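Following this line, the structures themselves.
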Structure I
Amino acid sequence: MIRERLSGNEAVAVAMRQINPDVVPAYPITPSTEVPQYFSSFMANGSVDTEFIPVESEHSAMSACIGASAAGARVMSATSSQGLSLMYEMLYIASGMRLPIVLTCVNRAVSAPINIHNDHSDSMGVRDCGFIQLYCESNQEAYDNLIMAVKIAEKAMLPVMVCFDGFITSHSVENIELLEDDIVKQFVGKYEPEHYLLNPNEFISMGPLDLQNYFFEHRKQLADAMKDSKRIIEEVSEEYAKISKRKYNLIENYRMDDSKIAMVVLNSTAGTAKEVVDKLRDEGIKVGLVKPRTFRPVPVKELVESLKDMKAIAIMDKADSINGFCGPLYSEITSALYSEGLNIPTVNYIYGLGGRDVKTSDIEDVFRSLLKIAKDGKKSQTTYYLGVRE
C-alpha cells in the first residue's frame, strides 16, 4: 500500500493513471475540472498513453466516449451539474448500446439559480438513464470505486457513474491508501470486447433504427442487465477486497445490529451522521445508519433486510424531485419497504441543496425527532426541508 494525502479529484485522476484508459474525452466544468486537468499532466509526463480528446461541450464529450467505446476502446470521462445535463441525450445512447464507459460525476447543484456547490440534483436527475450509479462517502471510496467501476462496467456491459460530493470530497484533502500501479493494472486487466466496430473479422452496426418489433425486447434486456449488475458489483467488490483489504457491499450498515431508529443517507453526509450516531450511542440511545453504495441498481433486498425491524426511519435526500411530495431516495426506498409489506413510520428530509451546510446538530435533531415518532408510532408530516429559512 502507498499512503498519500490527496483530494478526491486527485485520487480519481491517480486511479485513472493506474488504469491507463485508451481514450478520455472531456470538457471542463466546476468542480470536476481538476479530474481531466490532473490526468492531462500524467499524459504530458508520459505516465499514460491515453488519447485525450478536448471537445467543445459535454454533449460532445459523451458522444466521443460512445464512438470510442463502440470502436473497442476503454473509455473514461468526468463531469458535473449542467455538464451532466447537457450529456442527457447521449447517456441513454451509451446505456442502450451497452457500452462500458466509466463517468465520474462530481455532484453539484443544477441551475437555476446558478450554483457551483454540492447537492445530488445532477446524478438524481439522470437516475433512469441506464447507468449503474456508485456513491462515495470519502476520497478513499472515490478512488476504490473508480477502479472497481472499470471491471463492473465491462462485466455488466453497462456504463457506470461514480458519484461523489463537489468541493466536500472533490477538493478536500484526506489521507488515502493507494494500491501499487501493477496491482491495479492486473486487477482491471486488458479490455478485450467481444463486439466492436473496428473488428475486421466481424461487420456490425450499432445503434440502428429499432421499431415496434424489437425495441421493447432490447429495453427489457437493459433492465435485466441492471438487475444482474447487483451480482457483478458484489463479485468485483469481493475480488477488490482481496487486494485492498477494503470490503464494499451494496449498502453499509453502521451500528445497526441492535438499532430501532435508522437514518438512510448517501455520500459525504454519512460521515457527519456517523459522528452523531456515535454521540447518541454514548448516551445510551440505540440509533444506526444505512448508507447505500449503489442507487442504480437499487439494493432492495439489502435495504429491506436492514430496515425491516425499525420503529422509525429518516431518509435523507440531497435533491428534490419537485413532485410536490418527496425526494428521489425516499420515493424508491419506501416503495421497496411497501413491496415487502412493511409499513414503518418513515420521514423524508430534503437537505443541503446548493451546498447548504448540514451540521451535526441538524442530524441530531433528525434523530431526536425519530425517537418521538418511534414512541408515538405516528408522524405529523412526511417531508421536511432541513435548515431552510421559511
Structure II
Amino acid sequence: MMMKFSVNDIRAQFPILQTKIGKYPLVYFDNGATSQKPQVVIDCINQYYSAENANIHRGVHHLSQVSTTNYENARKTIQAYLNAEKSEEIIFTKGTTDGINLIAQSFGRMLKAGDEILITEMEHHSNIVPWQMVAQERGLVVKYIPMNEAGELKLEGLDDLLTDRTKIVSLTHVSNALGTINPIEKIIEAAHQKGAKVVIDAAQSLQHFKVDVQALDCDFMVFSGHKIFGPTGVGILYGKEDLLNAMPPYQGGGDMIKTVSMKETTYNDLPHKFEAGTPNIVGGIGLGKAIEWLSSLDLEAIQAHENDLLAYATTALEAIPNLKIYGTAAQKSSTISFLIEGTHPYDIGTLLNQQGIAVRTGHHCTQPIMDFFEIPGTIRASFSFYNTHGEIDQFINALKKALAMLS
C-alpha cells in the first residue's frame, strides 16, 4: 500500500536526523555522497545479525536457508523496482564503481584493438578510470561527449561521435557534481542504431525518481545501495540476460562455479556467475528492505517535493552577492554546486559545519568538470526528500554568517 507523502512523517523514520552538532540541529545536505537510513533498514540489519546470520547458498541448516531466502527475495524486490525482466539479470556488487569495473573488465575482454568507448565530460571518476584502464590494456579508443557552460551535454555532435567502431556508451543519468539530468533515452536510441551497448550510471537518479530499465532499453545499469537508503558496501548491476551470458566471469572463486577440477572449470548460471565468494549478505538484504520501503512511498510526490526544495534553495542562493552556481541545466535533480568570489570552498564548508550544516566541498570525484570550469572545486548542497524549507533557511543564514566572518 502506498503511503501518502508527509515530510514530517518521513523525517520521524530517520533517527540520525535528530542529531545535534554542538548546539545546532543537524542539517544534512550531503545526500549526493550518501543517504541516511530509515529505521526499518537499521532494524533489518540488526535482525539479520541477531537471529539469521549464516552463509548462503551452501547450507542445508535452518539459518542458512533463511538467509538464502531473504537474500534472493531482496534480488526479486530490486528486479521489480527496476522492472527488469528476470531476477537473474540482477547482479549484487560492492557498489556503482564495482559494477562499472565488472562491465569494463568482462565486456571489455570481448573487444578488440581500435574499438571505441564513448563516455561524457561530466562523468564521475568511476565511469572514466575503468574505461581508460581497459582501453590501455586492449588498445581501445576512449572518446567523450562534451558539455556546455550550463552543464548540459552537447548532443549536436553525437552522430559524429558514434561510429561503427563504438561498442560501449557509458554515461551518468544524473551528474553528481552539477545535478544535470541527462537525456539518456535519446542517447540510448542513437547508440543502439550504431549497434553499441549502453551503460547507465544511476547512482544519483534512482533515489529521486522511478527508472524502468525495460522502457529505457538500456543494456546495463549500475547503482549503489548506500545512496538509496540502504547499507554501504553493496550495489547492483543490471544487465540484459543475453549480454551477461555472453560475458566471461570477472572474478573466480566460490559460488560462481558449477564444477572445478585440476584441469578445468565450468561456470555457474546467472546471476551467480558474477558473484564470486561470500557476498555482503546483510548488505543485500538491507538494500532489499530499503527498496521495499521506498516502493511504499508516493514517488511522484517525492520528486515534486525535491524539485520544490531545489527551486527554493536556488532562488535563495542567487540572492547572495558574488555567488555563482555551476550547473544550470534546464533539467536538474536536487543538487546545487556553487562558489562565492573571494572565498575558498573548504573554509565555507568548515564554518557551515560549525553551525550544524553538512555539505560537501571539493571536486566531487569529477576533476574533468572542474577543469572545464577552470575551478579547483565547489561547495555542493544535495537534498533528499527528508529535507525541508526550514533547513534551507538555516543553511542560508549559516552561509551568510560564514561570509560575514570571512570578510
Structure III
Amino acid sequence: MIETVYPKGKLVAKTGNEVMAEAMRQIEPDVVAAYPITPATEILQIFSQFVADGVVKSEYIPVESEHSAMSATIAASAAGARAMTGTSSQGLCFMWEMLYIASGLRLPIVMAEVNRAISAPLNIHGDQSDTMGARDSGWIQIYSENSQEAYDNMIQATRIAEKAKIPVLVTTDGFIISHCMEVVELYPDADVKAFVGEYKPERYLLDTKKPYTLGSIDLQDYYFEHRFQLAEAMRNAKNVILDVAKDFEKSFGRKYDLCEEYMLSDAEIAIVIIGSTAGTAKVVVQELREKGIKAGLLKIRAYRPFPVEQVTKGLKHIKAVAVMDRADSCSGAFAPLYSDVVSSLYATGVTSLKVVNYIYGLGGREINIRHISDVYETLIKIATGSEKPSSQVRYINVREK
C-alpha cells in the first residue's frame, strides 16, 4: 500500500522498465545474467548500458537463452555473489527447471519479471499467466500496481531474499506498466545502498576456509525434510516481508503490507485483484462510494507466500466478493487467485461468503472502468439476493459465441 508522502528523493517521469533498471543500478549487484525478451528487454538493456559506461561495477553476462541466464545467476549466487536477472513469459517458462533449483538451494536471487501472455497463440502483451504458472516453484512473488511500486518492490526484494534465503521475483504488467511513463520518486543512491546493505552470505562455494557441497543427490532419507524446510521458510517469509516493509517506511516514508485494503473496512461488496488493474478498480470504488454504495477492494501484493490471514480478515465481513484473475488455469474449475482465496476462506471457517470468479485481460485485452463497474453491479445483485452466484467462471470482454 502506498501512502502520499512528501518526496524524500527526486521526482522523475520514467517507465516501469526504466525504474526497475534504476533500482538495479542503485543496488549494484555483483552479477547480472540475462537474455532479452519482450517486454522485459529494456530493463536489462538499460542496466547493461550502466555496466558498459562504468556507472556500476557489476559483472554483466549476456547468455544464449533464458535457461542459461538462470543457470548463470544460480552459479553466481552459489559462489557468494549478489545476483539478479530478469525475464518475461516464454523466457520464464524456459527457466522453469532452474527456478526450482534456485529455490531448492535457498539462493537469494532477485528477478525483475514483466508479466506477459504465454504462447500459443503468440502474444507479447500483458497478462499474469507466466508467473501464475510458476506460483509453486518456491519463489516469493511480489506484484506491482504501478511504476513506483515496481521501483520500491525491487529495492525491498533484495533485503527480503537475503533474509528469507528464498529467491524473489518482482512483477509489472507488460506494456501497461513496463512501457508507460509515470511520475516516480527515486531515492538518493546512498540511501538505497544503505538500505540494502552489504551482502555477506552465510555460506558460499568459493569460501575456501569453509568448503561445503551444494546440490548433491538427496534421496529418500532427506529430500522430504529439505522440501519441508523450503515450505516452512516460505511460510515464515511473510514476517520477513513485513519487517523489511517497516524498515522501508522508516527510510523512505512509504508504507507497504502483504495486501492493500482500499475502502474495505465497512464495505459490503468487494473485488480481490492483483497488479495494475487495481488502480482502475479504485476509481470505480470511489465513484460507487459517492453514490452511497459500500464498495471496497483488496489488492494482493505478496502472492507467494499467500497471505491467508490477511485475506480472511479483510473479507470475512463482506456480503459478496469477486476474485478477478488475469490468468486462466485451464483446469475446468477455477483460476489461480480464486482458488487460493476460497481455500483460505474455507480453511479459516468463513464458508458463508458468496464468491464469484472473473477472468479478464488475457493477452492484453482491454479492461476498463465500465467492465469493473459491471462486476460491482453483479455483486450488488448477489449481495441483495436478486442474483445467485454462479459456480462457473465468468469471462470479461471476451467473445464467447
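Name the one structure among I, II, III that mean count of other Cβ atoms within 10 Å over residues 201-208 of 25.5 was derived from.
Answer by label: II.
Once distance in nm of label points 7 Å out along Cα→Cβ at positions 25 and 57 is calculated for all of I, II, III, which comes out largest?
II
To test your reading of the models, identify which of I, II, III gives 149 for volume of the Cα convex hull per residue in Å³, for residues 41-232 alone when calculated.
I
No value in this document is a laboratory result; all are computed from the given coordinates. Keep in mind the model is a prediction, meaning the values are calculated, not measured. Cβ atoms are built from the backbone, for glycine too; each structure is taken alone.
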